[in-house]
Structure P
Amino acid sequence: MNVELLQKVKEHVLEEPSRFQMGDVIHRANPGESYCDLGIEITVPKCGTVACIAGWSLVLSGERSTDMGKAEELLGISDVEGDRLFLMGRWPNEFESRFSSADNPQERANIAAERIDHFIATNGAE
């Protein structure tokens, strides 16, 4: 497992929570534009890119793809592990329920960071 890349994703998301969403792999738009991601309004940051865990794995690796399979390859994880990390519905309930009820990007970024830490700690088993 590429823990270094996962840590980079976590740090990137926490640095500017408006960069993080789970509705699309990568969403590019004009900075300052607003859109709704799973019930929360997100304002696109000045970089113009918003992404999920898989998306930031790709972008931070210099990939131009939106393929979650490529993200799994970069992270050195299996398809099953990728589903556990990239699909909110496959997250352990404690993370999924908290994320679903979060009402702002900062809270969602914090929960996603905890999710990444847990994924690393369990070696992708949870």
Structure Q
Amino acid sequence: MASQNITFDPDAGVPVARNLTINTGSDFSTQFTVVSTASSAFNFTDWTGSAQMAKSVSIGSSSYPAATFNVGFTSAAGGVFKVSLGSTDTRSLSEGRYVYNVLVSSGSTVYNIVNGNIMVIPGISSAP
């Protein structure tokens, strides 16, 4: 599992950019460790999260989400959450570049905490 370290400033209103890679047919997960601008663990206690990826978000695009990630806070008080997809979900993805974002919310306030590109790489070999 890949691990990403990010600094989150809710007042800035700007997500952190991180690019990811998914290999089709395999489980995917990445962990985000989040700190505040004071360099202490960001406390996500009682927060929720969601994340999706799409092929395009261009103007006029009728694109729909290609996948919806599982988002779980593995250590809410420690500022750690994980974004994942199972092998069944990754198997159905076409190769190419996608965009994604992760939203977190506290009450009715929603923040786009991280976004970027995802390169989906198709499998070449099959199991023996």
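FYI, it's all coordinate maths here, none of it is from the lab. All figures in this text were calculated on a predicted structure; none of them were measured in a lab. Cβ atoms are built from the backbone, for glycine too; each structure is taken alone.
Calculating mean count of other Cβ atoms within 10 Å over residues 97-104 for structures P, Q picks out Q as the one with the greatest value.
Which structure, out of P, Q, was helix-only ellipticity at 222 nm (-39500 (n - 2.57) for each DSSP H run of 4 or more, over all residues; to 500) derived from, given a value of -15000? Answer by label: P. Given a value of 33 for relative contact order in percent (Cα under 8 Å, 6 or more apart), calculated from one of P, Q, which structure does it belong to? Label of the source structure: Q.
Quick check on the output: 86 is volume of the Cα convex hull per residue in Å³, derived from one of P, Q. Which one produced it? The partial results should precede the final answer.
Details: P: 86; Q: 114.
Computing volume of the Cα convex hull per residue in Å³ on every structure in P, Q gives 86 only for P.
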